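In what follows, structures are represented as structure tokens.
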Structure I
Amino acid sequence: MRALLIVNPQATSTTQLRRDVIVSALASEIDLEVVETRYRGHAGALASGAVSQGLDLVLTLGGDGTVNEVVNGLLQSPDAKPPGELPALAPIPGGNGNVFIRALGLPADPIDATGHILAAISRGQTRSISLGLAGDRYFTFCAGLGLDAEVIRAMEGMRAAGRRASDALYVRTTFRQYYSMTDRRHPALMVERPGQAPVGPVFLGVVANTAPWTYLGQRSVSPSPLASFDSGLDVFGLRRLRTVSTLNVIRQMLSVRDIPPNGRHVLSLHDQPELTLRSVRPMALQVDGEYVGEHECMVFRSVPHALRVIC
């Protein structure tokens, strides 16, 4: 098996020693090339090159952003191939959240995950999963317009200034954005679906390809707990952003029950093949936890059986 390991050297949860252990374990079992990323978008270019070279497997050691770049590099390579002929993906956790990797059921520890992946390789075990498409960009677990994307935009600015990402910093940034920055009076988003009346308006729209949406420490946060790699997209929205009603929804999202948050101010849609979020003003957009600019309209589609993963 010919494989490429794409390593994000800025990954927050691995050390050089642990990376060396992982590389040694992988190289003992497969024909492995290792490349470290040097700039944003580099992982996608490397993945596209893996398609051109006809490699069997692309592994990642990084966070959700690295995985998203690689997925888009694989599926949007100039040497496009059917999903079954593309290199399989094997993600190893190296970031802060690792939401996609944990949704696949892989261990959160990178060395344990490496052992799990090697065992799956030896058994020839792969899985075909659906992906979401936001405009022309694929996402693995979620995308969103509104407050969640605003928080991610603020976090990226702080990380660029040298702040280290942490759960505590995310929580503080979310509260600051909620109370001081975001418009909590005028909902701007409508949800449109082919052949159906628009729904809304809502303040934010979270589009999920699987559950959970994110993690708070070890606790999963699931606005759409029924979302799955084996179904279409789920949508979560809020018609009101007042403190009491919002805290009640957060309490439900942190529940261990597989029941979507409910209430008259909650919008919840399950297994949607296609939808559009349309806003009366530009709103921040995030894709797999990466800020990707402001948009007034975005079309989301479910792409079944888009990617082979080893997990």
Structure II
Amino acid sequence: MCTVLDPGMLTTVQDLGRTGYRAYGVPSSGAMDRMALTVANLLAGNTTAEAALEMTLRGARLSFARPAFAAICGADMQARLNGERIANWSSFVIPAGSELSFDHAASGCRAYLALQGGIQVPTVMGSRSTYLRAQIGGLDGRMLRAGDELPLREAMLPRQSLALPPEMIPAYTPDITLRVMMGPQDKLFTAEGIATFLGQAYKVTHRNDRMGYVLEGAKIAHTSAADIVSDALCPGSVQVPGSGMPIVMGSDCQTTGGYAKIATVIGPDLMCLAQSKAGDNIHFHTCTDDEAVQALREEHAFYRYIEDAVRPLRN
């Protein structure tokens, strides 16, 4: 068991999400930054499907009665093991009787702590991810609280560590470009509205969470009304209600929506949105189908690089 001494601001159990249930109104949930979660799992010697902790803005403080092997990736929450600083984007040994603590994010927004063997909470609809609004998955469907105990498998890997080279670590900056594919309702916006969407910077507001990010900036003009007959939504969908301010959907977004969608952020760029904070600037840039596919290939090539580096540590 791992004991939660301080849960931080918002810490939940997440994996890569649940699939096959959106037709029944159940969001995919899962990590907001799938790349950081995946790399943390790989560095910890896990499969990419294991559940880990997602910490938002300020991290947790945890105690370990037994030895563990872990990795941290994503936002730099100034991790310390028994008071000694631990490098971000690295794996490390947690001796028995240790305390692992995190602080406020010095860069980025969400950090991921993967523990070897994964966090063994029950699966709900094929996933251990927490969906807070429906109170399913994770630990009793809620954020962590002080005193919670997280069940773990015993660490089995050799006690060797690995860190990403500095040039491979994502840089989290206050100016973010998100690649989008236009549509499916881009014809419901004027030419000027589309030019505004693609040519102006939008600021992340305090109205952001795992469900979506409300942005503010220049108004995006519709050809007529903003409402449509409700249809499917997915993470990355960019809705524009009557206010003309874009809303980018996150991992916990509802499955349908009644506002026109001007574009969709490609999957590999959602991690950039997940690491943004209130006050950051968002720029939208169109990409082609081929460019979106290439971005996904590059993401998976990055994972293969990590797997190749970790494989010798398993022998």
Structure III
Amino acid sequence: MSGESYNNAYSVLENRRLAMRAKYFAKQDEINKKVPQVSQLTDEINHLGASYTLAVLGKNKQEAEKLRREMDNLDDMRTRLLKENGFSKKDLEMEYFCPVCKDTGFINGKTCQCMKEEITRQRQKFLTVLSPAPQADFSGFKLDYYPKKAKELSNGTMIVPYNHMKRIYEYCVAYAQHFSTDNKSLLMLGSAGLGKTHLACSIANEVMSHGYTVMYSSSQSLFSKIEQARFTDEDVISDILNCDLFILDDLGAESITNYSLSVLYNIVNTRMISGKPCIYTSNITSQAGLQKRYGEKISSRLMGSCDTFFFVGDDIRIIKNRGQL
């Protein structure tokens, strides 16, 4: 395995290992200066331990039991000394972030789970740009920004934006709180500034708090990063296809090329077939608009595999700038 994410992950584990070693030796120095007898007792216990092993191997049961008692007595003395001076027996042991592989990243030549998770985190950093609302949560979504007066849509339908958005908000809260990898995908359509990204990121943060893996990217960043990854060993697409929830924000803002269309089709189609949920947001406001930009194959899969929500109201950013609320 190679690539920038692997190297970065390995560096993270190496820094962890060095940090824990430094912490361990600093603690031993502190103990030795304050209670030098502890080091002497440890040396005696280790010496008796070697003799104990020989006695056990030589099947000298009586000698082994005697040595075991002596070791236990010395250990009790050491524990008491440590406690009297504000330490514990645990202070004599090396600690690890990952006790399974002892922060090496490998177990018997196989990659440890901690290393795999760090590689994924590094790939996420590579892929993900900061969301416009990285710390968004549901409590920050203000329904008061949506008019309570009926509004006529382009298709002639009359709708009260406040009531309509309240239903979408409540759906998203329930979606996040009861999330599972069997959840249906969501497609959020509507003009700019209506809260699509805020709700998508609120879902992401809630879902992540339950231990699920979530990946987020704006569409513009996604395709430029994947284009870069074509010339490295980064397996970015694999992470997107396999995470528990993938959020593709601002679909339609990216540059359209044959390559970007094939990548988007691969993501949409593969996750649809595997049943893994996605959340797509877009300023495109209709199925006809989606089809015009992405073609029938992609647009039909987006509409067919998602619960679709049309956001309505006035641009919240403009309202905030005017200080109307």
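Can you say which of I, II, III returns -4500 when helix-only ellipticity at 222 nm (-39500 (n - 2.57) for each DSSP H run of 4 or more, over all residues; to 500) is computed?
Working: I: -9000; II: -4500; III: -19000.
Here the read-out was taken from II.
For which of the structures I, II, III does the calculation of distance in nm of label points 7 Å out along Cα→Cβ at positions 57 and 145 return 2.1? Can you show the working numbers first?
Working: I: 4.0; II: 2.1; III: 7.2.
Structure of origin is II.
When you work out Rg/Rh (Cα atoms, Kirkwood Rh) for each of the structures I, II, III, which one comes out largest?
Looking at the calculated values, the largest one is III.
Computing FRET efficiency 1/(1 + (r/R0)^6) of positions 97 and 281 (r between Cβ atoms, R0 = 35 Å, to 0.05) gives 0.20 for which of I, II, III?
Numbers: I: 0.75; II: 0.20; III: 0.45.
Label of the source structure: II.
Laboratory data are not the source of any read-out in this text; all were calculated from the coordinates shown. Because the structure is a prediction, the values reported are computed rather than measured. Cβ atoms are built from the backbone, for glycine too; each structure is taken alone.
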